[in-house]
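Down below are the structures I want you to see.
Just so it is clear, none of the values below were taken in a lab; they were calculated from the coordinates. Keep in mind it's a predicted model, so treat the numbers as computed, not measured. Cβ atoms are built from the backbone, for glycine too; each structure is taken alone.
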Structure I
Amino acid sequence: MGVNAISPATPSMWQSLIRNEIAVAFAAVLGALIIGLLLIVMIGVPLSDAIGAFFDGAFGSGYAIAASINRATVFAAVGLGFIFANQANLTNVGGEGQIAVGGIAAAAVALKTPVAGLPIGLAFIFPMLAAVIAGAAWGGMCGVLKVKVGTNEVISSLLLTFIGIWLLYWSVQSTELLRQPMTNTATLPETLEIPDATKLPALLDVAGPLNIGLVFVVILAVIIGLALHKGVLGLRLRAAGLNELASRRAGISYDRYVVLAMAVAGGFGGLAGAIMLQGDQYVLKDGFTSGYGFDGLVVGLLARGSSIGVVLGALFFGFLRSGGINMEMTARVPSAVVVIIQGLVIIAIAASGYWLSRNEGKR
């Protein structure tokens, strides 16, 4: 009797476990990290050194934690833009270029206009607004190209990324644009440091780059989550993305919402560029984007339309990148191995999503 009462419950518990989103994602990430550790052992790096370096880089000090969160803030901004566009069945892969033009716009306003003399608050707000507008224009172009000539937004946003990166390179190479005055041949191709008044205020009294940009992104995450899943805007974006003809018949302007979705996504990318420039780097230079746009894209993809998922994913990848950089610097783990480990984690999380979808379909 006791065996019969217990045995039917065992498969039920197992089935509930493999259908639990958190449990499956955790198991997938754990498996990927174990494979990554095996790779580190295979190349001859002591495992204790690698793990110690990772935790020192990600959590070892107040500065390390602040730097990790700062990276996560940028990833989250790009990821929020991605899920907004994706609500209309659009894929914005141009985060890297939008960060670039956002950084250019923020640097131009901070360095070439008298905003530094404005009252407290306005001095850093205006460069951020310029970055958002520049990013929105960059993303909005993809929407216009889609509705006017039928260009796929993946292609247009990707190609505009290369243009944006080269514009950034041109801006910091030319003294007629944003490059600092050349006093000698050793002068680096970068801008002057932006004025202190245009830098983002520190969020907490920590020895690191944690700034008010985090607050902005968290507030925006709440707004995006409510707008997409509780508001009329999210419903109309979804309708436009699912069926152009049906949305037009329902009185929903397909063209308007496609352009809006891509412009908002681009605006978030521009905001990410402003946060990077005004909150951490303070100068614009070649390589400014640091691949953050592509990391933010991955965060958006893996979030599956959830703003909470974007925030959690951004934190995960922010700490993962910080730890990986320190592993490379102090434990001599090759950068290629660090990238492979990050790729394994991405594949594992994506595979867990497929697993959950497949099991959901069998129910």
Structure II
Amino acid sequence: MIQWSDIEHLQRLGRPLHAVDLGALDGSGRQIDNLVASRVTWIGAGLRQSRLSGVAFVDCDLSGADFRGAALDSCSFTRCQLGQSRWEGATLNQTAITQGTLCDTAWGASGIALSAFTQVDMRRIDFNKANLHRAVIAQSQLDGAVFEHAVLSQTVMPDVDFRSLRLRGLVAQASVLRAGRFDGMDLSGLCLQRCMLETASFVDVDLHGADLREANCRQARFERCNLRGANLGNALLLESTWIDVDADAALCEGSLFQSASMQRVSLRKAHAGGSVWDHSHLQQVELGGADLRYARFDHAQGEGIGLQHANLAHSSHHNTRFVDVDLHGAQSRRLRSTSPARLVAEARSLSLEMH
């Protein structure tokens, strides 16, 4: 049976550990540096509280390995079997896991930084209370994954179908969740602050009270959503689509709705001061009682717009084309209307946009 002294001897010779079965070898609490292991079988590897630096595993079977409390720095796992391994409390820094399996693994309260999971089978992985900072999860299978009470900070997870994932209590900040599919999910109260959500799909989603401040939701789709009381302050909603959405009392100060398309949307009593609606298309949109001070509706068009008792003070309505508008009780102090001279100056650019 191979002992640690044999492995250390190979390291001194600059040779990799190759095609061996390490059986019940215990590496718990050990410091392992600059080791290359290829085609090694180490099922149930005992590496609890170990410290690994510059270790590379290639085509290894580490199923059921115990990495609890371990510290990994500049390590790599390539085409490795890691199913049912345990990583609770582990810390990973500049570590890469590529083209392997991590099914049914536990990562509770782990800390993962500057690390990447690429083309990995991560079905039913449990990141409960894990902290992922500047990490990447790409081209991987995540069916049934758990991210409850996890923190994603500047983490990249593009093109993920989140519908089977558990996200309760998740805090995601400045993370890339581009083209994510959240249809049918309960995301109420969730924090997605400053996240990249471009082209994401939110159909039949409960986003009540969610934090989407400064999020990039360009070309995102919101359909049959509950956005009541959601915080969309300074969010980028350029060219987004809204259909049958309830966003009453939403916080939209400084939000950019430019070129957005809205049908049957309720934004009653929304706080939307300084928001921008240029070139938007609004159909049956209710903004009754909303705070729209300093908002801009230049070149917007639509019909069935409810602005009763809204505060439109200092708002801009240059070339706004609304039909069937209810302005009963609205405040319109210093409202700016169409400027003929500006229209002439804009004529060429507007004709180009139409084509």
Structure III
Amino acid sequence: MRIAQVAPLIESVPPRKYGGTERIVSYLTEALVAKGHEVTLFASGDSRTSANLCPVTAEALRLASVPRNPFIQHMIEFEEVVRRQDYFDVIHFHTDYFHFPLARHLRTPHVTTLHNRLDLPDLQDVFNEFREIPVVSISNSHRRPLPQANWVSTVYNGIPLNNHFQDHPGEYLAFLGRFTPDKGPEAAIEIALRTNMPLKMAAKIDASDQDYFDQRIRPHLQHPLIEYIGEVDEQGKYELLRDAYALLFPICWPEPFGMVMTEAMSCGTPVVAFEAGSVPEVMRNGVSGFIVHSIEEAVAAIPQISHLGRRRCRQYFEERFTAEQMAQGYLQAYRQVQQEWTRRRYSSSGDYALDDILDWRSRTNVPPDVALQ
């Protein structure tokens, strides 16, 4: 199958440091290539891939040496996809909903994975207008705010099998992600202090969160138990997770997936996670860690971590969240989109199917006698 993967240009594929979406695009791309598919990756020029790379910008935008306008660069990327669309059997977008006006007019079957939060009020207008665009969620809870969307499938994020398993835990807790209230860094600090355990924090600080970091997080870094080690790369991330006693995931938002949970599990490191968003789908309570509902419950769960088997935690990851399983899920989604595309878009004579014309008529308020001419 000839497959186009259209990545955001904010980070390289894979990212040098933080960047969950671009990392998943990389894992999926490499898994599809390994299966013998011909994959073209639309991404920044500093991306690394075994697929055919179509570089849109010389370097990823967030850490670029010369600032570039992200809206303009993504417009150019989408135009390049349109120019090459007839070569592909399917086009897979990872660029939120910004390409929807373009996708509506593509001649090639396509699907979009929605990687980010979907509970924002304005998104109702987007998906009311573009309700025919085929989309994939990364957890079942992820799709709940938008029942009107054209959901094709849920495909859990997967990561490659790795050799980061560690059977002997360290004596510190880990926090990995972004310094933003949604991710719960203050709760992680309180849990560490109340259990008298060291906490190592590796996190990205967005410009919009700098004040939050300065006012709410930085003062705690004076405490001897709390250590901020910066924004880590792939190697640094697994070194942190592998040797941790447990990962703290005290979120307070509808987490779409939470890949750091599965990254910890791949190391055999249990997770203590607040029940929100995808957590009940990703975690298995008492196997991969503990699902809790408050700081008090998290503090009580920490001593129980020692009773969990780290090998069983790793096994649970292997059963559900590998890149191979993710690739199989997307191949099934691609086939479903292709079949639906054929059924809905064209009749056996090559003309537009009647149900598609009626759907177009309802969206555009065109009178029946005009729409059917």
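Tell me which structure, out of I, II, III, gives -0.38, -0.90 once log10 I(q)/I(0) by the Debye sum over Cα atoms at q = 0.09, 0.16 Å⁻¹, for residues 125-252 alone is calculated.
Details: I: -0.47, -1.12; II: -0.21, -0.69; III: -0.38, -0.90.
So the calculation was done on III.
With Cα extents along the principal axes in Å, for residues 181-308 alone derived from the coordinates and found to be 36, 30, 29, which of I, II, III does the value describe?
Numbers: I: 64, 35, 27; II: 32, 23, 23; III: 36, 30, 29.
So the calculation was done on III.
Suppose helix-only ellipticity at 222 nm (-39500 (n - 2.57) for each DSSP H run of 4 or more, over all residues; to 500) works out to -10000; of I, II, III, which structure was it derived from? Walk me through the intermediate numbers first.
On the way: I: -24500; II: -2000; III: -10000.
The read-out comes from structure III.
For distance in nm of label points 7 Å out along Cα→Cβ at positions 101 and 317, the calculated result is 6.5, so let me know which of I, II, III that is.
Numbers: I: 2.1; II: 6.5; III: 4.3.
Derived from the structure labelled II.
Taking 2.4 as the value of distance in nm of label points 7 Å out along Cα→Cβ at positions 117 and 285 derived from one of the structures shown (I, II, III), identify that structure. Numbers along the way, then the final one.
Values: I: 3.0; II: 3.9; III: 2.4.
So the calculation was done on III.
Thinking only about relative contact order in percent (Cα under 8 Å, 6 or more apart), which of I, II, III has the largest value?
Top value of relative contact order in percent (Cα under 8 Å, 6 or more apart), among I, II, III, belongs to structure I.
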